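Take a look at these structures.
Every read-out reported here was derived from the displayed coordinates using simple, explicitly stated rules and does not represent laboratory data. All figures in this text were calculated on a predicted structure; none of them were measured in a lab. Cβ atoms are built from the backbone, for glycine too; each structure is taken alone.
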Structure P
Amino acid sequence: MTFEEIYKEFFKPIYSYILTRVRNEAAAQDIAATTWRKAFEKLDAFDESRGNMRQWLFGIARNEVNMHYRLYYDKKVLSLTGFEDSPAAARGTDITQELIYEDEKRLLLSAMSGLKDKERDILALKFYSGLNNRQIAGAVNISESNAGTIINRSINKLRVLLEAK
């Protein structure tokens with residue numbers, strides 16, 4: 001498989017995972033670029049006996065996200081009204097529906113902040129990146145059954161946290 005084929009197949013899930021973890025498009029783009037540069041540079045070092053291509057790429061992405069959090073911190077900048085950069089205005093969608101969606105997203109992200117880093121990371125790999133439990137286990141160096149247990153317990157924690165809000 002050529003690098004171009006790998007890039008076309010895996011760009012979207014890798015980028016989605018990164019964006020989910022950092023919640024900032026500019027940072028996600030930078031991290032994705034670094035992830036793909038490193039994948040390109042180390043493609044000949046890829047060892048299929050240690051996992052498949054998907055696991056290897058998500059491992060690189062995960063390491064880059066972790067490095068981002070070690071080196072930088074997020075600053076949130078708000079506009080005066082909060083609507084200039086509104087995704088609804090940019091897409092021309094119904095502002096009421098967009099506000100409901102944004103509120104639900106805010107509640108979920110707030111609830112996720114009540115989880116441990118490892119739990120958030122594994123849920124992002126599962127639901128935003130589409131990895132199965134075996135692939136998650138390989139990416140974070142845990143057993144497949146442990147990955148399933150962490151996912152189940154994390155979802156239950158999220159339910160409790162969301163009901164409390």
Structure Q
Amino acid sequence: MNARQAIKLSIDSAKFISLEYLADLSDEDMLQRPHPECNHIKWQMGHLISSENQMVNGVCPASMSALPDGFADRYSKETAKSDAPDAFDSKADLRQLLEDQRAATLQALAGLSDEDLDKPAPEEMQAYAPTVGDVFSLQGGHWMMHAGQWAIIRRQLARPPLF
């Protein structure tokens with residue numbers, strides 16, 4: 001197994017776990033917060049999709065599909081406190097955007113060499129992802145960090161634990 005395959009495995013595992021946590025949740029369920037000061041799942045998904053687009057484009061320019069107009073603004077820090085159902089995309093739309101973005105992420109990853117993975121990430125990413133490989137590795141880890149909150153929401157909604 002090479003570095004790209006290991007990173008892809010991590011990204012794929014995180015996607016599998018995340019989507020399993022969401023499989024039986026409704027659009028309404030996805031507006032539940034694990035704590036009043038935490039973000040609901042819809043906002044978190046939009047944030048994750050927008051972040052992936054920005055980070056991967058940052059290390060592999062023009063590699064990601066464009067997000068819909070206004071998407072990043074709908075999932076900004078300024079909208080995180082909103083509970084308005086019509087302020088966020090549907091579960092189905094978020095899922096499709098995840099699929100589109102993830103396909104582009106994996107295609108960009110597959111096109112890199114080991115030497116490319118060792119290159120420094122852009123300066124604005126250095127604090128959390130010093131190398132290109134770190135940026136790609138972060139895609140799985142970022143989703144898993146948020147999915148931990150989704151496990152709590154599932155329990156609040158009386159859903160069974162999955163893993």
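Miscellaneous remarks
- Given -19000 for helix-only ellipticity at 222 nm (-39500 (n - 2.57) for each DSSP H run of 4 or more, over all residues; to 500), calculated: source structure among P, Q: Q
- When FRET efficiency 1/(1 + (r/R0)^6) of positions 21 and 117 (r between Cβ atoms, R0 = 25 Å, to 0.05) is calculated for each of structures P, Q, structure P comes out greatest.
- Of the structures P, Q, the one that 25 was derived from, the read-out being relative contact order in percent (Cα under 8 Å, 6 or more apart): P
- Comparing mean count of other Cβ atoms within 10 Å over residues 101-108 across structures P, Q, the highest figure comes from Q.
- Of the structures P, Q, the one that 0.97 was derived from, the read-out being Rg/Rh (Cα atoms, Kirkwood Rh): Q
- Origin of the derived value 3.3 (distance in nm of label points 7 Å out along Cα→Cβ at positions 5 and 53; candidates P, Q): Q
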